[in-house]
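Presented below are the structures under discussion, each in the form of structure tokens.
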Structure 1
Amino acid sequence: MKVLVCDKTEKDCIETMRTAGLTVDTNFEITPEDLMTVAPAYDALVVRSRTKIRQPLIDVCPNLKLIVRGGVGLDTIDVDYARAKGVEVRNTPKASSDSVAELAIGYMFMMARSLYRASATMKAEKWEKKSFEGDEIGGKTLGLIGVGNIGKAVIRRAVALGMSVLAYDPYVKSVEGAKLVSLDDLLAHADYISLHLPKTKESAGMIGAAQFAQMKPGVRLINCARGGIIQDEALLEALNSGKVAGAALDVFSAEPPTDWKLIQHENVIASPHIGAATKEGQGRVGAEVAQIVIEFSRK
């Protein structure tokens, strides 16, 4: 089986597949245009978040049998179309869960103690000790939108920190460590709101002006899920009004962003979609990708 790895992937993953007898080529910077001419020669494509697999590409790949997305979401792949064409689509939903959960929790600490601004003042050789009275996370209420593998990992950590957790997920009937509530109840009572759900037709733009109006004054928001679930303009307005005291964003409507005004807001902390980017998480992702491809090749 011929495999093309289109995005940066752990070396061990690639060598494991080659040791298993697969022909594995890598092109971590391949453009969408070049992929249209190169991909038809392969039986399997391995991608991360950079490479998109859409209907036109699938149509020109007569040998394609497997697409593996190293990561959680599948929004970068036309999954239904691929499966209708007989192509199996897989991902690695658990491998990076702890990494993303730790980033979300870390963001909460950063906002609670104004660590980004405090560090910036120190680098500017300023001693503004009295400007940085913060809040404790313990005793606060975390509102969790989405209770998949990552959401459950966040719950375990939040409970250990002494937080109460409210959770909203229409597809979940029960979850340990959290109280399942309606979205309206969550928005009304949470001190922190963290998003951990896929971007779908239902979730795109689901947090807008009406939802911000329901939130507590001074709420803090974390998005380590997908850009576009929160409406950017509505968030910017909520930040400017003070309704949202702080936002921590790892994902964006366009990546890299084309409009930086939200990211440049003084009460926003941002990172370039690094939720899964830990050595441990990437190692687990690579190992699972290799296992999926090898097992498929032996069917």
Structure 2
Amino acid sequence: MDRPKIAVLMSTYNGEKYIREQIDSILAQKDVDVTLYIRDDGSSDETRNIILEYVRQNGNIHLYFDGRNLRPGASFLKLLCFAAKYKGPFDYYAFSDQDDIWLEEKLIRGIRSIEDIDGPALYCSNQRIYKNGEELGLRFDEPPEITLLSNLSSNKMYGCTMVFNNELAQLVRKVRKPGKDYLYIRNHDAWTILLAFAVGKVVYDHDSYILYRIHDNNVVGIREVSFCERAVRFMHKTVKNLRSNSARYVLRALGDADFADRDYVELMAYYRNDLKTRLKLIKNADRFKTEKESRFVFIVKVLLVYI
């Protein structure tokens, strides 16, 4: 039986400290045929030189570098669209951070979970927190809410755990992309899973096959955020109306496609149009507010036309 062909997509930025461990763990994946595509996002350390060492030793590793710093969301999306259009053919795709460690069954576990699904499909999982060489347990004690509407408001699942099929990769490649305001905050993985929720299927695994490394230089993911940073982010123009703009991007990308909860996505997208629509959104606050957001705070944001 032929092994599934999978393209692993990694965006790097000043990752010299941990990238060798991550690449080694990707190359050690069992029961799959892996090709690793790396786009460097303007590193100023030894990251590119380390990658080039691997490129010279392994014909299934490819490095792309144009000198531009796009930030993670745009960098990963650019790499995915490139690989899905010009490389392959691949059966599956996976996003990879530069500093984690994958257990050897990480990719095949994801593939086996979605291989019998027709149409766009995506697998995602829990994470094993890894800090200072020690595994600290699972990130989520209980399965998070993974629905289109919950992910419209906040990221629930993370790209480093995702495996998705070619149908979803081609959909992401072909549809109109979200704006910079979305990719600056929500990133490539949140966009990919929104499309999967809307017109495909998402499978969540409460177990984990990835050691998610926590350190002081995490670009995205788990990290301490100060009150001042939260305040600056709240006032940043890319955060204001992010949820409603995200809904608009989904509707723009999918056109007239019919999907579950489309009416609610349209409600979020167009609540700014008039007071009647805002009041309807408030009535459905529990469908849209984040887990850390009180109903009162959500209502205030809607009335201020901030959501």
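Since every read-out is calculated from the coordinates, none of them should be taken as a lab result. What you are looking at is a predicted structure, and each value in this text was computed from that prediction instead of being measured. Cβ atoms are built from the backbone, for glycine too; each structure is taken alone.
The table for this structure:
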read-out	value
Answer label among 1, 2 for the case where FRET efficiency 1/(1 + (r/R0)^6) of positions 12 and 188 (r between Cβ atoms, R0 = 30 Å, to 0.05), calculated from the coordinates, equals 0.05	1
Entry that produces 33, 22, 19 once semi-axes √(5λ) of the Cα gyration tensor in Å is calculated, selected from 1, 2	2
Among 1, 2, structure where FRET efficiency 1/(1 + (r/R0)^6) of positions 4 and 108 (r between Cβ atoms, R0 = 35 Å, to 0.05) as derived comes to 1.00	2
Given 0.95 for FRET efficiency 1/(1 + (r/R0)^6) of positions 44 and 60 (r between Cβ atoms, R0 = 25 Å, to 0.05), calculated: source structure among 1, 2	1
Highest-scoring label, criterion being mean count of other Cβ atoms within 10 Å over residues 20-27, among 1, 2	2
